[in-house]
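Any read-out appearing in this document is the output of simple, stated calculations on the displayed coordinates, not a laboratory observation. All values reported here derive from a predicted model rather than from experimental measurement. Cβ atoms are built from the backbone, for glycine too; each structure is taken alone.
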Structure I
Amino acid sequence: MQKLIGKIRAAVEKYQMIEEGDRVAVGVSGGKDSLFLLCALQELSRYYPKKFTVAAVTADPCFGGRETDFSRIEALCKELGVSYTMKRTNLGQVIFEDREEENPCSLCAKMRRGILHNLCVELGYNKIALGHHYDDAVQTFLMNLFYGGKIGCFSPKSYLSRKNITLIRPLIFCEEREIRNAAARMELPIVKSGCPADGVTARKDTELLIARLEQDFPDLKAKLFGAMQRAGIDGWGSSC
């Protein structure tokens, strides 16, 4: 875990993600990435030179009209000593029943982020941390290119002026396999997603494509990630 916390600290410092007195809410979905981020940021807060506090917020999409059981995550937060707020929503119904979206992931993610942003404003948090990692960044870059015909990616840090909060992604230097291994060692209480589209998404297709391409082009992910930084795409080149 300490090696990954070192990578998180490097990202936080490079992109000036955390300042003195910040109240950082981690958007916890129940997956390995957000749970690991929550634990790692709470650990980092113990000795980081700029003092900040950590909390957890969850927006339950209630897929299939069913409420998700987050009791084990609530217990983890109690063990970590962090505040936990969970909000039930009708996001699942809106996406899959009312709108019957053929490609639901982008809209679902956008709406869920909006719910979390509003929750942070209500609770007085000035930063929200999301669990997007190194692999997510490379996949998003290629998805924008192949599906949208544009060059771009999400940003390491974004100021949301309408909400007066800042979105940060401290895991961007951490590879998914590292997080998966750490989450297994730590026995984190992962909550399986009830999303009907889970595992059959454009992101999953892009992940498989990268794996195939790396057989002919070794270190492709590292090369793409480095290219994004050197080109300064969407704030990746320096602090933003």
Structure II
Amino acid sequence: MRTIKHGTDRPDLVTEIIRQKNMTPADRDRLSVALYQGALVVLPSDTVYGLACLATIPGAVQRIYEVKDRLQDKPVALVFSSIEQIFSVIPDLPVILQSALGKLLPGPVTAIIPFEEGAGGIEAHGPGSIGVRIIPSPAGDIYNELPGPLAVTSANLSGQPDTVAVGDIPEKILDVCDFVIDAGRCRHQVPSTVIDLRPLIAGAPPVILRRGAMSREEIEERTGWSE
């Protein structure tokens, strides 16, 4: 573990950088407490590093928008620890979407599903829809030990390159984070593929909105869909 002492903006805050492979149960407890208190943290994934907070804490998601200079109409994704957690938080998903999520997740994909802002006490700036992820092991193992769902977006400033290693994280983001969990360089080093599953409800095929770490071939292999 190493720490970064910050300056005038938040002189009381020391960011702890902890190697994921060295995390102890006590570290996970402190990280969980910080999230419940509305902290922002940087967490690893299989694609890029993410700036995260607990999605049910009032005001926490808004802090992410402010530090990133992110447009308010761009929703953040929700990261879950399991399919079961998705279904417990968003219980009214059509069966066809439940089946699709089970085929795609976990994996380097963000799946767009129907979601009404405020459902389950979640703040995500996603009126009408939201992107959901389950991050595979080994980077995803940390999410099994944390409260959730987490609102997560890439740990960069809007319009700047994605961060694939802790050394890439901008100082402005480090300045507001309580913890950074370092898992080394991300496996894929490109953002997740974004797939809109909502057309399935009307019997149409899903739509790839952003090509990324999951290839079209893998999507077809997992699901049997084709464009």
query: One of I, II was used to compute distance in nm of label points 7 Å out along Cα→Cβ at positions 95 and 111, and the answer was 1.6. Which one was it?
result: II
- prompt: Computing relative contact order in percent (Cα under 8 Å, 6 or more apart) gives 25 for which of I, II?
  reply: I
query: Of the structures labelled I, II, which one yields -6000 when helix-only ellipticity at 222 nm (-39500 (n - 2.57) for each DSSP H run of 4 or more, over all residues; to 500) is computed from its coordinates?
result: II
query: Out of I, II, which one gives 25, 24, 18 for semi-axes √(5λ) of the Cα gyration tensor in Å as computed from the coordinates?
result: I
message: With Rg and Dmax of the Cα atoms in Å, for residues 55-166 alone coming out at 13.8, 39, pick the structure among I, II it was computed from.
response: II
